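Every read-out reported here was derived from the displayed coordinates using simple, explicitly stated rules and does not represent laboratory data. Being a predicted model, the structure only gives us computed values, none of them experimental. Cβ atoms are built from the backbone, for glycine too; each structure is taken alone.
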Structure 1
């Protein structure tokens, strides 16, 4: 195989690994939660522990590749990703799985930026555009199939197999890149380690505060984490302004279009990532879908996104970027509101398919135009950095939105389940046993002493409160999308 084709195949496989683990795992979360005995917050940390280092350190990973060599860093990151995937698959407890997921995210922060950078450095100008187009199409298809694949593998084999499959793929990437030459690394400035620390700890503080405030209430520790995280992120801005080689170059944000499109990216991808986590939980825990059925439910969304993106990408040339960047998020908001309506029922064809189809149509209208607009807002020499910043903005939006939506879900559930349990024939001890499982959301264990009739009343109370909580979550997602559309309306020319 020619070196160029080997690099293309390796970078597609490596990027698909990193992206897939953000889309495959949410469908498996309900099964992981049940098997490892995790509460709702622990299940959210399985997802967030991966996304946190990926979002915070992606730009630093790209800088390390520029300094040490993209091929070297890509191979090291992919091998580390495969090894930590094996550790995640073998995890005996929830805590060990969360730690393995954090190491996976750290490895992915090396893989994602350097895969595309190596591709760009390998192909000459006249062939680079076609290679990047192939990379984009292949990774998009892999990501689109992630939820369905995750559900099918979890149901037919095990959730652990979702992680074990990364091992042979990681080995294939290392084999394909053996002996591949690349231009000498560009030393550049010293990597912005201080900025990376501030971003990671600041985002981690916000995530911890939101997740635990939902289950424990706004007590001292979650409040300190929230305030501390916000202060560290504010300090991160000051650190970046003074850094010689900042992770996020402040000069790029002087352009209102660049700032606005990245702002709407945070909001839109936050809503999308939140839906990818919350919808499977609703379908499995409340409506009794299998993991495979929950994953397949996303096919209308992914099919529309993959099938229409090429067509909708040309709309900006005809109508300008503002129209699709405003209309697209509004369509996604409409899809979220349809989910609010669909949440009480289990029907797929009349409830979830229309909602997720409208969401997919809105994303297909938005995503290609968003990418081209953010790259067109900066000079050609900054296109690589701009792409990295926008990718990081999408990950940050998902990271924070998942934590915010978990807070909303747990808070609304607790407020709703209490009055509903008042109607159940429970002793004080039985009621206390149920309330002691506050972090378990809708999957609480009913004491053996509860009679059959009261047990049915408890199940109805838990299900009803969970539906109210999920409807609140989808309403918040609709609000995030509406804010995304408003941001585009105010900033995109």
Structure 2
């Protein structure tokens, strides 16, 4: 198959999230992944791994740890989800996205194995979208590029798709596991209490494991501690282990410089974190703790590699600053915990500044709470919707939440919605386009159009002052 054909095939499998009832049956089972990896010769066992689970911050933490490993001289694989624009983004090696040719070849190998297993009756059903992609990542990281065996991954970092206990990635036996913040999200799949959700995430803790926890909620911390004790795992909690000293926000990009002091050893490291938002400091501490544990296991992740890796990390679509005058951010905030962090970022970085919000979401999100946190703070709200089967229609969202916003419009196309928000904003204002990672690619397309037209618009298409919402 060509790459485009492989992507279409995989997307056709991606309907397992459309129904929570179907998802419980089709997705939450490690049997398919176990059978498939066995058929492939267990490629996931041919390189050391790290495993990252959590509600918020797991992607950022995975990216930081992979960057540290790269800075330490290791060829690091990175498997994350979801993607922003291309499925290939999910599978990276040595900082490079899998090529179209490599993606197609990996898909052909996995599909051949699946067809053989189905023909022999060893699989009860075709593996899901995420199971197929996970198997492709396992296989790709284990396979040398060309004829050079040295080009395979020397280490791989895997982010869970959702949950942990029954996530397809949970067939690995990692050198270190990391659990980031635990909050409410995906309740239809993971449970309706913090304890239940934490229990699913803590399912990545295996017997004798080395584990880092950045969970902050007391109930979640109790669950993780209990699971670690049951599994005789070594647990490092960043709350107990590190003290953050002298945090300074970088005004040009919203990142943070800070010192992290290990309370046990007294070791201090100064870190420059380019990712915006103080909440990213917790993720950096989790990556720091994981890297130091790997150092104890003989990997070359010393403090110089840690500092360089964190300083060089890039993780687009999460409070990503893309424009000036007005300041424009593209973001993937999609749950109440993320909305609280976004509101805190506004308070810290934009006090007294008019915020113009572009927002769209999926039907299964905590819309009431998220909108209640964000809409009253905004000078204007442009409601949009993802090009996705689970999208909440902008008109429905307006009927539900319009009363929370001082000024509200509907622009169903996300790219056009961002353009409208920029049009409403004065040069000294700020625009935040957020609501779902499924919207980020569309927001970026909108920003590309704005950038191309910006000179013309600045000269002739400024929105008259009386057409802007009153602050």
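Computed over structures 1, 2, FRET efficiency 1/(1 + (r/R0)^6) of positions 38 and 270 (r between Cβ atoms, R0 = 25 Å, to 0.05) reaches its largest value in 1. Calculated for structures 1, 2, FRET efficiency 1/(1 + (r/R0)^6) of positions 230 and 286 (r between Cβ atoms, R0 = 35 Å, to 0.05) is largest in 2. Sorting 1, 2 by distance in nm of label points 7 Å out along Cα→Cβ at positions 262 and 294 from high to low puts 1 first, with the largest value.
Assign the value 3.1, calculated as distance in nm of label points 7 Å out along Cα→Cβ at positions 110 and 446, to the correct structure from 1, 2. This figure was derived from 2. Of the structures labelled 1, 2, which one yields 30 when percent of Cα pairs over 29 Å apart, for residues 190-365 alone is computed from its coordinates? It must be structure 2, since only it matches. From which structure (1, 2) was mean count of other Cβ atoms within 10 Å over residues 6-13 calculated, if the value obtained is 15.1? Answer by label: 2.
Thinking of 1, 2, which structure, once FRET efficiency 1/(1 + (r/R0)^6) of positions 94 and 430 (r between Cβ atoms, R0 = 25 Å, to 0.05) is computed, gives back 0.10? Computing FRET efficiency 1/(1 + (r/R0)^6) of positions 94 and 430 (r between Cβ atoms, R0 = 25 Å, to 0.05) on every structure in 1, 2 gives 0.10 only for 2.
Sorting 1, 2 by relative contact order in percent (Cα under 8 Å, 6 or more apart) from high to low puts 1 first, with the largest value. Kindly point out which one of 1, 2 the value -12500 was derived from, the read-out being helix-only ellipticity at 222 nm (-39500 (n - 2.57) for each DSSP H run of 4 or more, over all residues; to 500). Of the structures listed, the value fits 2.
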